[in-house]
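J.: Each in structure tokens, the structures are laid out below.
Values in this text are rule-based calculations from the coordinates and carry no lab data. Bear in mind the structure is a predicted one, so any value in this text is a computation, not a measurement. Cβ atoms are built from the backbone, for glycine too; each structure is taken alone.
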Structure P
């Protein structure tokens, strides 16, 4: 059982919902990521989604787009993501880490390092799972096999527009958890419809037997707790990025930790 699966199973046994923050590697400053990851763990998060900086993040709204652009401008790329995970693993070998990004950086990495090198190097660094937004299930069977060979989970997005056929395609390949996009839009949108999520999750569970996390539009303790009544995990990203945008040094860690402690308390209440 993977670190992701065992973590989510333990939380389920405790009747608790997983808290999964998203952060952009190298944001707001290059080199700050490992310390921020540790601060998030200390604040009570269960799994960390680590963004891979990319210049054209099609699923992301302005907040994460700007964070990616700033990280790239400061010199962060996929090798820095793997190095951040390696550094994090020097002190934490328990918290699952999922990389979230797009096909282009992965394929560029393999052009330089050889076919299959990304899965090998990510696993060696301590990565537990991958969510590649633009790798649909019908186009990533080879990538899925490479991850399985390296004991990594492949996580897919599902959306309000996903058909039963698409849900089953995802179910056939996915492991760890699936990520339900709570709205028709990009990250950071504010139009979260909890009732619609409550209707969608049972339909997803008819096909998908692994945990279901929900993200996009969750911005505070109230919305996180409302979603937690239906999902196995809540994912929060854009709001964290907004909060730490102008912070420096330890202020980055304190601000993120304070926010996440509030979310953790709401989920456990």
Structure Q
């Protein structure tokens, strides 16, 4: 059982929903990510999604795009992201960490760090060694991912996919065949941080998804506060919050980044558990 499976299983037994905060690795300061991850766990996070900075993040709105650009300017790439996870694991061996990003940094890592004549992905090998539990690659379609998913599973990691309001039943079935850990339902037709969340539409969509997908379903894109998190938590297995956290910390001085994030997440955790 992966750490992600174990976490969702424990939460289900307690009748609780997973809180999954997202933050771009290396933002807003190159060195802050491990401390920020520990703070998020202390404030009630169950799984952490760590964004891998990339120059052309097509699913992300301006808030996360800007965070990625800042992290890249500070020299944070895949090597540094794995180092940050490794640092986090020195004190926390239980909270699942999911890397969220795009194909280019993963494939570039394989080109640079692969060993000629060996099979399997250098990224998968090194991510597992660093303590990563799951991977969400926005631009990897499920029908082209079976070997990658098998490689991840062989290393104890889950491959997580996005589903959207426009996803067909056929696409849901394709995702269900290769996904593990959880699936991430994008609640809006748009990029991260855009639009207003329609909780009634999410409520209608989740039973359709669950006809095909038999692992937990998390919902993100548009969850901005304790109230929207609580509303989504009534129907989903997890709530994912990203853009709002990035906005909170983008202009903060170093010493305030972790306490400010913790204050925000404590409020969300309290609402989810109410």
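J.: Hey, Rg and Dmax of the Cα atoms in Å derived from one of P, Q reads 17.2, 54; which structure?
T.: Q
J.: Looking at structures P, Q, which one was distance in nm of label points 7 Å out along Cα→Cβ at positions 94 and 134 calculated from, given that it came out as 1.8?
T.: Structure Q accounts for this read-out.
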